[in-house]
1. Given 2.6 as the derived value for distance in nm of label points 7 Å out along Cα→Cβ at positions 74 and 90, which of the supplied structures I, II, III does it correspond to?
2. Identify the structure, out of I, II, III, from whose coordinates Rg and Dmax of the Cα atoms in Å, for residues 18-57 alone was calculated to give 10.8, 29.
3. Match the computed value -14000 of helix-only ellipticity at 222 nm (-39500 (n - 2.57) for each DSSP H run of 4 or more, over all residues; to 500) to one of the structures I, II, III, and report its label.
4. For which of I, II, III does Kirkwood radius over Cα pairs in Å, calculated from the coordinates, equal 14.9?
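Values quoted throughout were computed directly from the atomic coordinates according to the rules given, and no laboratory measurement underlies them. Just so it is clear, the structure is predicted and the values come from calculations on it, not from any experiment. Cβ atoms are built from the backbone, for glycine too; each structure is taken alone.
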Structure I
Amino acid sequence: MEKPVEIICFWSEEIRARVCAKNGWKNYETVEIELNDFIENWCIGMDNDGLLAGINFDHNMFGYEIEGYHLILELIKELKKIQKELDFLKFENLDDLENQIKDALE
């Protein structure tokens with residue numbers, strides 16, 4: 001029997017998170033995370049720990065599940081599309097981050 005994969009949920013808007021704050025989650029608070037911190041610490045840490053990111057789950061707890069490194073690549077694609085650069089502590093820029101993630105996935 002396979003061990004279930006653990007998921008940490010994140011939402012792009014606070015209202016989406018609050019809609020899910022019921023039952024076992026009713027005592028949880030929403031906390032905003034800066035995107036650069038989310039990428040450098042959360043996504044990389046989840047991937048290293050074998051956890052998935054649950055993205056924008058709805059009130060029925062249906063949503064998108066993705067590995068941290070793959071989520072980073074998706075975010076980079078969107079950031080480049082809107083020509084938005086982020087300041088990182090561990091990476092020079094988006095291209096450096098993208099190259100290192102792609103290298104890690106090989």
Structure II
Amino acid sequence: MKFLVIRKPRAGALVQPTSQMIRAQKEGLLGAIKRGEVDCAYAFVGGGGISILNANSAEDVNQRLFGSPLGLFYDFEVHPLADYGQFMDTVAQVLEAREKQSR
């Protein structure tokens with residue numbers, strides 16, 4: 001499954017990340033892209049960013065996010081993604097079935 005992950009810096013964190021943590025986060029995410037665990041990652045100007053993760057379950061996503069070097073310094077918003085073509089085909093099929101019922 002694919003998951004859209006939006007990261008925003010956590011306001012009021014008691015501890016601030018170090019340069020080593022930043023570099024470890026960068027290397028970990030770029031390595032995950034090379035291994036195919038992540039499709040892409042982009043940073044927001046001003047902090048935070050987005051990525052598309054490939055994972056078998058929500059639990060796997062959660063473990064990976066909070067196990068990352070900066071996992072405790074971000075607030076995460078996670079959305080499961082569906083294939084666009086399949087999604088639209090399903091919607092069209094449901095509408096066709098309803099149209100047939102209303103005749």
Structure III
Amino acid sequence: MYLIHITIDPDKLPAGQAESLLVQHRAWFKQHFDAGHFLLLGPYLDQPHAGVIVAHTPSRDALQRLLAEDVYHAPGWASYDVREFKAVMVSPQLAGLQGA
């Protein structure tokens with residue numbers, strides 16, 4: 001599994017396009033969440049323009065291909081810090097954390 005920290009640089013975004021880019025970014029989230037690639041995601045509450053994704057893909061290369069689809073990726077408008085980890089304990093309460 002992978003933990004991805006995404007930080008968008010708002011100063012790099014084209015003027016007047018921030019909202020439409022965010023809509024596309026959220027559609028990308030939904031596509032891969034619905035496909036089961038993204039297991040948990042959301043914005044950080046203590047850092048603007050940043051968030052986290054917990055992802056599960058067959059390989060790091062597969063994950064890199066998914067990240068490359070994000071509207072912020074190719075132009076370099078966001079940074080993606082990817083860490084691979086192994087979940088050795090998972091709480092049954094995890095589902096109850098949505099929205100917390």
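1. It must be structure II, since only it matches.
2. III
3. Considering all the candidates, the number was obtained from II.
4. Among I, II, III, the structure yielding 14.9 for Kirkwood radius over Cα pairs in Å is I.
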